[in-house]
1. Suppose you compute helix-only ellipticity at 222 nm (-39500 (n - 2.57) for each DSSP H run of 4 or more, over all residues; to 500) for every structure in P, Q: which one lands on -14000?
2. Can you rank P, Q by FRET efficiency 1/(1 + (r/R0)^6) of positions 156 and 412 (r between Cβ atoms, R0 = 30 Å, to 0.05) and just name the one with the largest value?
3. With distance in nm of label points 7 Å out along Cα→Cβ at positions 236 and 396 coming out at 2.4, pick the structure among P, Q it was computed from.
4. Match the computed value 15 of relative contact order in percent (Cα under 8 Å, 6 or more apart) to one of the structures P, Q, and report its label.
Structure P
Amino acid sequence: MSSRVRPTGRRKSIYDPVHGPIALEGPSLALVGTPEFQRLWGIRQTGLAHLVFPGANHTRLEHSLGSYWVTSRLSEQLSLGDADSDRIAAGALLHDIGHGPFSHTLDGPMLEVLGVPHERLSCLRIEGKDPDWPSDRVEVPNVLERFGIPPASVARLIDPREPPRARRLLRAILHGPIDADRIDYLQRDAYYTGVAYGAIDAVRLLDTVRAVDARMAFAEKGRSAVEGFLVGRALMYSTVYFHKTVRAAEMMAQGAVERMDGYPDAARPLFFGRDAELLVHLREAGALSRSLVEGLLDRRLYKRAFGWRSVEPAVRARWNRAISAPAERRRMEDEIADRVGAPAGSVLLDLSGLVADPEPGDDWGEVAVEVGGELTFPFRGGSPWRTLADRSPSEWAVSVYASRRWAGAVARRLSRDPGLVP
């Protein structure tokens, strides 16, 4: 006989402006009350985008609830059994519990300091194995086990290290080119930013999805919704997530962490709190960190002083080293600042435009559309939709940001000698 505990009738609904009422019961209701999940109330979904789009104050908790709702609809549409539905629902609720303050803003410093990305932290917390999470606040694995859901089975669904074909159908729901995570965040971020590009046809996507040969596919009549999804995602990245002023704010937050006294060791506790706690800590972490944080709070943001739309192959290797070795990037930043007589930290480099795919690991060519009972893959090869999905979200390969006081001097210096860096 199964040891799984089924819902006993206790049920609550949370009203969501994107999806309407979201019903919670059994394991889902218990999970939302855990400290690991409740921390997400204090983490903005879109990082520092509210400094450009004032309505973007929604949180990771809202998004996690929305992902859970989408996953529930997918589970019904794909006719999953109870055990798989419970695992997928838990994964949707918990997939972001490893995020640091301001979401993706501090992904770089997190990897440098902790040695793991936020996805891996989510897995560790699901299994109760995060060495930095307080032991008296570990509740998620206990809740899962109480309902007969092995924590490791949930972690495997969201762990980027898992082979892509392991539990392919279930993993695709949470970790695929068109998944519950993206179906929610594109709609949610468009709603709160007021930008219409992310208004995808989620109803059509959910209505036409099906399981074929152990993979997630879409009916032929849903192809236009799939194409709209690819367009919406590409435009949201270029319009919102990689907006030049949003990037300036994110570089300042990253710089405040990287330039704090005692970095990197002293930064370790920063990734386990909330947005507000990070700002308070950084205001007392040294003069440069305090200056950068106060600039964020007062919206005195750095300006893009210079940039390269493309990078010559001869110097690409050095830029790539700066991506993989943040200390080298910081040295380059201070080299530019020194050339114009500016203090360290006055110049910040944004290298994100060198990374073609902001969400690596996706294979858009594997998006399947069923036509006449056969699976087709219309986004392989030279498809214009595939080209759009694969394009860089930034038109600038490298951007040089500088404080307002020094932006003009940096622009003049690099305009005269663009080969100065690298």
Structure Q
Amino acid sequence: MKAIYKLPVAAAAALLPVSVYAEGGIADWWQPYSVLNSGDTAWVMTAAVLVLFMTVPGLALFYGGMVRKKNILSTMMHSFSVAALVSLLWVAVGYSLAFAPGSAFIGGFDRLFLSGVGVDPAREMLTVAPNAGTVPESVFVFFQMTFAVISTAIISGAFAERMKFSAMMLFSGLWFLLVYVPVCHWVWGGGFMGEGGVLDYAGGTVVHINAGVAGLVACIMLGKRVGYGKEAMPPHNMALTLTGAAMLWVGWFGFNAGSAVAADASAGMAMLVTQVAAAAGALAWPLCEKLAGHRPSALGLASGAVAGLVGITPAAGFVDPQAALIIGLLTSAGCYIGVTVIKRKLGYDDSLDAFGIHGFGGMIGAILTGILFNNTVFGGEAVIGSQVLIQLKDVVITTFYSGIISAILLFVIAKVCGGLRVDQDTEREGLDINIHGERVE
């Protein structure tokens, strides 16, 4: 996603001079219809649908297949429910605080309930976002909404099979408002990270580190599932997980290439490197399994592909295909170690490896972006040494901010809801029948 003030992509030079943020404050959101580019608009609309497709049904199936049969509906409902909740919160306040002009830390209130977004036929004018000057603002609003949706939904993989539905919904809404929205503004909405030169093309920091760390905090505060480490907890249906992984893979082209907010060379390169990294990650994980003396698994193939996609997300508009290959391989191998070694050593129960793949993979990808970027790809003037320091600084800031605020929210919600997790009898019998009154036969 392009930053408002310093557009860190090659496409920035092609943007029309839309003067939305003038010196000292807002100038005018309205621009003539003539600025609209039908190709850019069509692509961003398509990309937005692909990103929404990643959550429902993609992430829902990916997570749903990995849990036990008694919790499949509950797990899938997390993704669907969050999609509805975050969509409404984005309209009410999220978009405005993320992208309307404000301070270096949070946006303003000009777009509450999307006030002012639209067209004025009498004046032949329409509203555009400052970093998407050739598409209607309404399309940009929807595109960014889908990012907010999947970011919040990712967290549920860490506490699957044991969290109260009421606590999950309350945490999701508050986390979105108090963590996702500010970090989104910091990186893409004119905040201090974007101004400081961080390279995050499509959400390595905003989406994956942010959500993954929140998931880690949640799974630690909830505690392990009943029987974890003592009882076998195999995935219920790997066919669902592979189907969901395939949907995530395809949808990720909208995630990364759509972040050019234009149908241009930057989008084309982002699409190419996304495929290269995903393929490398998909093969690296089974290879790691084989080297460790295990059989190459379907779950490993799916996990590796997602890990490669996570790793390339911050780098998509800044690297060439050769670098994408390295990022895919290293991120997948790193996530394999995180999931199979580090998690077991530390003993936390990250149910579906939300932190192990998204959080840990996002950190690896963000740092590798600062090492492997290619200035000729995006017309930049970055220097490896200083860029790595910028990437590290913002990884650390995001990690601590998301972790601390998530812990505070969970502590308060536990008091309000009488605890975060279901009782042991409910957990053993299954969340589907006990919380939702339904089950998969």
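1. The value was obtained from structure P.
2. Q
3. Numbers: P: 2.4; Q: 4.3.
The structure behind it is P.
4. Values: P: 15; Q: 24.
Among P, Q, the structure yielding 15 for relative contact order in percent (Cα under 8 Å, 6 or more apart) is P.
A short reminder: the numbers here are calculations on the coordinates, not readings from a lab. Predicted model only: the values in this text are computed from it and were never measured. Cβ atoms are built from the backbone, for glycine too; each structure is taken alone.
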